[in-house]
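Bear in mind that the values in this text are calculations on the coordinates, not laboratory data. It should be emphasised that the depicted structure is a prediction, and the values quoted were computed from it without experimental measurement. Cβ atoms are built from the backbone, for glycine too; each structure is taken alone.
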Structure P
Amino acid sequence: MKNKKSYTVEEATKLMENFCAYQERCHKEVDQKLYDLQMIPEAREKIMLHLLQHNFLNEERFSKAFARGKFSIKNWGRIKIVNELKFRNISSYNIKTALSEIDDQDYLETLQKIAEKKWVLIKEPNAFKKRGKLLTYLSSKGYESELIFKVAKGLI
């Protein structure tokens, strides 16, 4: 078993500042990283407080960036975004704020676009099965079923 390097609170704080500056992080990720660095609970608390006070860590900013990024880059739907934010222990207020970052018109256009793209790619001669595969795919992307049905209806 190899020995892990141990860090002073100052070293760990610097490390975590860089970790948070690289990309937006949530409290859970930062706490896990500190745990992985084998920092004692008191040190973890002190470092978290420092990161919050110096605005390296901001849950609202994280959730907004997360929602924007997952929607625009990965084309995730609201359901999947909400579930991922809940998994990261983000407050319902911040989840609501994050979802407000997604424009309703863009949301519907994106859903339509990925549905049309996927429809062409599904190699299924039976139209009923093809529709089923499309619904499953869009559902796995985290889109609401009523929107999925509306879009699918327009493609058949």
Structure Q
Amino acid sequence: MQNKKLTFTVEEAKRKLEKYCIYQDRCHQEIERKLHEMCMIPEACELIILHLMAHDFLNEERFSKSFARGKFRIKKWGKQRVIRELKQRGISKYNIETALKEIGPNEYLIVLHDLVLKKWNSIDENHIYKKKKKIIDFLFRKGFEYHLIQEEVHQIMQEDKNQ
């Protein structure tokens, strides 16, 4: 059984959270949760957050940009899902808009096309409309815009008919 330290000095908490922020970009909400877990008093929390921001360990714009890039490129999330997740983390509208600029429009459509094609080929369904519904539902959950999904699915269906 590992002993968890229950109390921390402000300096110990600063160092611990600096390491936490260096490992990966964090948002304010994650830092506040960590400080709560460390049972820090509100005055100490404020000092620590100000220290992290002043020394650029905590930067919400950088966090939101890396979050959007990572979730799009690695998990293939659409813009709507990225927006929803950033809002849940308390990110400002300005930072969300800045983060979405990290997703190039051409790259976005290419990823959507690849996902539609991959899903189209993987679904073993004879009824064309059931197959279409499954693909649309899948991509909608991933956070892609409905009109873009419709266009891509329609295009894939046309290509499939022509073969």
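Of structures P, Q, which gives 3.7 when distance in nm of label points 7 Å out along Cα→Cβ at positions 34 and 138 is computed from the coordinates? Walk me through the intermediate numbers first.
On the way: P: 4.4; Q: 3.7.
It was calculated from structure Q.
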- Message: Once distance in nm of label points 7 Å out along Cα→Cβ at positions 18 and 130 is calculated for all of P, Q, which comes out largest?
- Response: Q
